[in-house]
1. If you rank structures P, Q by relative contact order in percent (Cα under 8 Å, 6 or more apart), which sits at the top with the largest value?
2. Using Kirkwood radius over Cα pairs in Å for the comparison, can you identify which of P, Q gives the largest number?
3. Given -9500 as the derived value for helix-only ellipticity at 222 nm (-39500 (n - 2.57) for each DSSP H run of 4 or more, over all residues; to 500), which of the supplied structures P, Q does it correspond to?
4. Given a value of 1.9 for distance in nm of label points 7 Å out along Cα→Cβ at positions 215 and 279, calculated from one of P, Q, which structure does it belong to?
5. To which of P, Q does the computed value 0.70 (FRET efficiency 1/(1 + (r/R0)^6) of positions 247 and 327 (r between Cβ atoms, R0 = 25 Å, to 0.05)) belong?
6. Thinking only about FRET efficiency 1/(1 + (r/R0)^6) of positions 231 and 295 (r between Cβ atoms, R0 = 30 Å, to 0.05), which of P, Q has the largest value?
Structure P
């Protein structure tokens, strides 16, 4: 039996389409959605917090599940990597990561330490425990710098600081907001383009990878910018692919990833490539959709196939340039906005989703990259045309969306 923990409707379509017996555990918040989507005779159970191993074991026991019949456990959720690895290690169920590996992919301080010890370039960094947020700020650190949770995601609570005085002011804001994180990390700000690499590892070998360049760095969403990325063409960017392949292989070897998929972020500057961070899961937003359109490789499916020992997909490349973008809108209550059909009718758009609707609340995009009006996947004959289409789409959507500010 395959045990799935966490809810991702796209991945579940893949799993339910396989000839495997499976059981799903989700949080209370999405239980009704999961039960509605589940095929007949596919059990779904719920807990209040999927990160709580006690709750996971208890719900399995109440359901009468003999753990000896559970052969594999899967999660694609960032915040569940460590709890699922603990569960797997305690029960002997097969999982893609052991506990030490899962910690490396969740705790960015541990991750950067491992990368640095392997002789790879990464940002100078310093851990700041929650109790140290009262200050004083480190005076000798190379500013400007980025302050972020060591085990966060989606740029939430990620803040640029220019000096020790600036950081002391941020400490005050975080304490006033009761932003309780186990620890933060202060990182040197790295100049240059930001890239992301997404791919598959089988038996410790890199079997497929794609290199994309962000149109806006993910951190830029903290200023209200709409981030996105464009997949670089391997023919036109052959040297980039060659250099990034070597860097990626060395990074994954240092982190011990031998099976599964990954989403690696790195910076490209005048002095070469610098490691940013790496996740042992498919990329978020429309990263997976873009790679599927460009190469015919579904990384959500490949993640599951890696766990179950099923054959990896053979990539094929389409000649069109492919990319994706967030759709931005000002914060407030939405009065009017483009419809899904309106977005799909724009030049080059092949897929879209909207996270908000008229009458609803548009969150402040400065809170993190998961705060957005929607997403769009686009293609064009070349990278330059695609970049123009993305800029035009983002500007058009923002202009056509009317909101009233919340008091």
Structure Q
């Protein structure tokens, strides 16, 4: 920003008049009054301002001089400088013997306000550039790597650091307040030292990239970084969110892959484990694999297999048993203990699953087929619900 705007000039007038009690005018580089406590003087040429610009400093006007110049009243006028450039003039109306003492103070106030406004504009510009960069990553593929690298250089972003992508999604689908809630999330998290990029993706999601500093073993508790984010949100009483954490990667290609892994993770997590609220890509490799299989005869076959099984298993008892059996890697004593049933009852249920599906869960290949059918069915059901 190298020029005064009318809005900025009028704000300078308002602030300085509140302090000194005299009328203040702000003129642009052409000597035109663009801000004034006396609205009748707006848009007029101020010859005193032109003389101050010509002298590159101060020009004082007494009663006698005011009578000879156009558009002026007695007072003092000082140039406003910004980044070693004269961008305008600020003048105080009144007896020069009285108002001159305020001149340097008013000039300094105007220049400080201009600098502050510039820094705020730069911060907003940098924020927009970073948001644009993140949104470009979201929609990118391998063909966009060079342009993304250029964008990263332009905003001073170092892509080679290892980062993870996180998607935070509102659990309640209330569109009337969702955008306000997401703005609160962004305002709360942006500027945190570990968060490098953050932006609202749509009416339900915020996407961020954070530095990968907390190691975590698959299927263990949530890591310290995500726990801290959840605490910040809870402290501000922000609506409950689902959080999906992708895999850590470095480089431009890695940023694309990190986001895609987070996207797959939240899609799978919502469909297969809707009761959970935090999902990690490392915990869902098989489910994500199924989610990335193109629709074909085999996916249709899987969906039909599970739909038939679900129709037969009206109580859900067999499906619960199968899920736990898979989770416990077929260790029957642990499954029986967790279900609080006898081992013989477990064997009966496994046999019943075999009879209904034609797949024996005690055979690990067929167990994986059954679970793949479960995931394919859940993903299709979720997709259908979101499209209606």
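None of the figures in this text is laboratory data; all of them are computed from the coordinates on show. No experiment lies behind these values; they were computed from the predicted model shown. Cβ atoms are built from the backbone, for glycine too; each structure is taken alone.
1. Going through P, Q one by one, relative contact order in percent (Cα under 8 Å, 6 or more apart) peaks for structure P.
2. Q
3. It traces back to P.
4. Here the read-out was taken from P.
5. Only one of P, Q returns 0.70 for FRET efficiency 1/(1 + (r/R0)^6) of positions 247 and 327 (r between Cβ atoms, R0 = 25 Å, to 0.05), namely Q.
6. With respect to FRET efficiency 1/(1 + (r/R0)^6) of positions 231 and 295 (r between Cβ atoms, R0 = 30 Å, to 0.05), the highest-scoring structure among P, Q is P.
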